[in-house]
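Quick heads-up: structures coming right below.
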Structure 1
Amino acid sequence: MARERKQLYEGMYILSATLSEESRKKAFAKITDGIAAKSGEIHKIHERGRTRLAYEIDGKREGFYYVLYFSLPTVAVKELWKEYQLHEDLIRFMTLRTEHVLENLEFVPIKPQVGQ
């Protein structure tokens, strides 16, 4: 039987800012548990915290940002994306393949555009 090939991924997740701390932890656990359930392994979690969005998304102006580094079989990524589409507290997500885990992240504030 062929061995499942795992890749290293970087995922960015924005959760709704209207969630209580307990609800936010549960919503984030749903993401990490979903990765683990598909034979994934989480290597690093960066929590950015509550931040203003660059633009309004579904009437929301703020969200809680998380960046995860995780290994996952390549066939499981599409399954995760389907689950994310059904996750009502997840405003946006992005998953990219990466070569290494960043130990430190620096977030640069977005400068408002003229006329906003």
Structure 2
Amino acid sequence: MDSVDIMDAVKAAYNAASDKMGDDIIVLDIRGISVLTEFFVIASANNSNQLKAMADHIQEKLHVLGVRMRHAEGVQSARWILLDFGDIVVQLFRKEEREYYRLEKLWGDAKTILPDELA
């Protein structure tokens, strides 16, 4: 992500999830908390088709910016999809799985970036 401003990429991922009617979209800034990545973008979907559409749209929008996906998991089952872009990890859940895993609680020390900060 050398030539792309990380916040532009985070905004693009957030907006792409929103474009596909993602629910309860949040961005967690985990810099200084984790060595795995810098930001989590987390969103919920009503069904598997919406989940896959969000994942595809996010990947397309970040690709246009020059951000390459390193790894993806869960696309086949479409219950929890993880898209690893290096400094940004996108986690897309069906609502039941999101309530079960509650990543927001697990990363409770992370700063939540508010939607108006992403405008």
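Throughout, read-outs are computed from the coordinates displayed, never taken from laboratory work. Owing to the predicted nature of the structure, the values given are computational and were not obtained by experimental measurement. Cβ atoms are built from the backbone, for glycine too; each structure is taken alone.
Thinking only about distance in nm of label points 7 Å out along Cα→Cβ at positions 28 and 68, which of 1, 2 has the largest value?
Working: 1: 1.1; 2: 2.8.
Answer by largest value of distance in nm of label points 7 Å out along Cα→Cβ at positions 28 and 68: 2.
Consider the structures 1, 2: one of them gives 0.90 for FRET efficiency 1/(1 + (r/R0)^6) of positions 4 and 20 (r between Cβ atoms, R0 = 30 Å, to 0.05) as calculated from the coordinates. Say which.
Working through the options, I get structure 2.
If helix-only ellipticity at 222 nm (-39500 (n - 2.57) for each DSSP H run of 4 or more, over all residues; to 500) is calculated from each of 1, 2, which structure is the one that comes out at -7500? Don't skip to the answer; put the middle values down first.
On the way: 1: -7500; 2: -10500.
That value comes from structure 1.
Using the calculated result 26 for percent of Cα pairs over 25 Å apart, pick out the matching structure from 1, 2. Intermediate values should be presented prior to the final figure.
Details: 1: 26; 2: 12.
This value belongs to structure 1.
I have 0.9 for distance in nm of label points 7 Å out along Cα→Cβ at positions 36 and 84, calculated from one of the structures 1, 2. Which structure is it?
On the way: 1: 2.0; 2: 0.9.
Attributed to the structure labelled 2.
For relative contact order in percent (Cα under 8 Å, 6 or more apart), which of 1, 2 scores largest? Mind dumping the intermediate values first?
On the way: 1: 41; 2: 30.
Result for relative contact order in percent (Cα under 8 Å, 6 or more apart) over 1, 2: largest is 1.
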